Structure I
Amino acid sequence: MNKRFRVRLDMRLLTEHLSREDGAPKTEAEVLQWLAEARFVREDETHWIVAEADLGQVEPAEVLEAEPLD
């Protein structure tokens, strides 16, 4: 079974990394879309629910907190 985590992301750092990878500035909407496509489910303004296998799509430095749910 794939564990799930409740995480808090450093959105500023994630935006910087995605912008650098694409060579163009990313908007908040584009970052939120990327997270949705990466199977991160928004729980509230600061937290996301994600399966352990999908958590690896963000850099460790972009994860401010991670709490196992399962």
Structure II
Amino acid sequence: MRIMVSESGEIHGMGSQPYRWVSKLTKSERDHVRAGGIVLIRDTNTHYMATDFKRVTLYNGKFSYRNYYPE
């Protein structure tokens, strides 16, 4: 599957906060994540452990994110 970079997605919360989520994904981006594809959102967090992009994940029916490490 191809990698999509979201221009509209927004990250809320950070780190291990239990209420972190992703909002404002387009329908095609949500469908791509549900199908097992990779959707990335640019992250401006300056923490030394943060990556430049976050990978959108689907967890318990909600969109969340994790650090993205290209292979």
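Laboratory data are not the source of any read-out in this text; all were calculated from the coordinates shown. All values derive from a computational prediction rather than experimental measurement.
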Where does the value -10500 come from, among I, II, when helix-only ellipticity at 222 nm (-39500 (n - 2.57) for each DSSP H run of 4 or more, over all residues; to 500) is the thing being computed?
-> I
Output 29 (relative contact order in percent (Cα under 8 Å, 6 or more apart), calculated) maps, among I, II, to structure II
If you work out Rg/Rh (Cα atoms, Kirkwood Rh) for I, II, which one comes out largest?
-> I
